[in-house]
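J.: The structures considered in this document are given below.
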Structure P
Amino acid sequence: MEKKDEDQAFHELVLALSRCDDSELIEDFLRSLLTDNEVYEVASRWALVKLIDQGVTQRQISRDLGLSLCKITRGSRELKKEDSSFRKMLNLLDQV
């Protein structure tokens with residue numbers, strides 16, 4: 001698949017998810033779309049973002065989640081960015 005086609009498919013996926021207000025449908029869809037390992041990877045990356053936001057050290061996160069410091073550092077950098085999408089998603093979660 002060419003990059004242009006990949007971007008279009010990803011954008012369509014994002015649009016479909018953004019239009020759905022049924023969390024059970026989204027969960028079922030994602031579990032159908034992704035392998036168990038991919039679900040684990042996405043979930044652990046989200047967990048690390050929440051732990052970083054809570055002030056847990058990167059080394060503790062690495063021990064708790066079994067993730068490399070490289071992945072955790074990337075998450076930390078993304079969370080610190082101005083206008084961070086990670087921060088925006090955490091704020092949305094706080095509103096639930």
Structure Q
Amino acid sequence: MCRNIRQLHNFEPPATSDEVRAAALQYVRKVSGSSKPSQANQEAFDAAVEEVAASTQRLLDQLTTAAPPKDREVEAEKARERARKRYAQTG
């Protein structure tokens with residue numbers, strides 16, 4: 001899917017509504033093939049973002065797991081380390 005959409009389930013603290021909406025926006029952008037819709041499509045684009053965000057929030061609210069919640073800072077550091085390795089200059 002899209003690299004900008006991150007896992008939102010099972011984090012402490014839980015995903016915020018802003019994070020859910022950002023993921024929905026990225027999804028709609030990817031599916032529609034447009035990061036900035038035309039004026040003619042803006043209403044449909046915005047409605048889709050809101051619907052996807054609402055569905056995503058319902059999903060997150062209903063998911064259960066026995067796994068302990070992940071720490072956001074630890075996961076962010078792991079991601080930064082992966083990025084450092086991926087983009088490291090070899091020479």
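Every read-out reported here was derived from the displayed coordinates using simple, explicitly stated rules and does not represent laboratory data. No experiment lies behind these values; they were computed from the predicted model shown. Cβ atoms are built from the backbone, for glycine too; each structure is taken alone.
J.: One of P, Q was used to compute helix-only ellipticity at 222 nm (-39500 (n - 2.57) for each DSSP H run of 4 or more, over all residues; to 500), and the answer was -20500. Which one was it? Please list the in-between numbers first.
T.: Numbers: P: -25000; Q: -20500.
Comparing all candidates, it corresponds to Q.
J.: Looking at relative contact order in percent (Cα under 8 Å, 6 or more apart), point out which structure of P, Q has the largest value.
T.: Q
J.: Who wins on FRET efficiency 1/(1 + (r/R0)^6) of positions 37 and 61 (r between Cβ atoms, R0 = 35 Å, to 0.05) among P, Q, i.e. which is largest?
T.: Once FRET efficiency 1/(1 + (r/R0)^6) of positions 37 and 61 (r between Cβ atoms, R0 = 35 Å, to 0.05) is tallied for P, Q, the winner is P.
J.: A further question on this structure: Using distance in nm of label points 7 Å out along Cα→Cβ at positions 21 and 45 as the calculated read-out, with 1.6 as its value, let me know the right label among P, Q.
T.: Label of the originating structure: Q.
J.: When Cα Rg over 2.2 N^0.38 Å is calculated, the result is 1.32; to which of the structures P, Q does this value belong?
T.: Label of the originating structure: Q.
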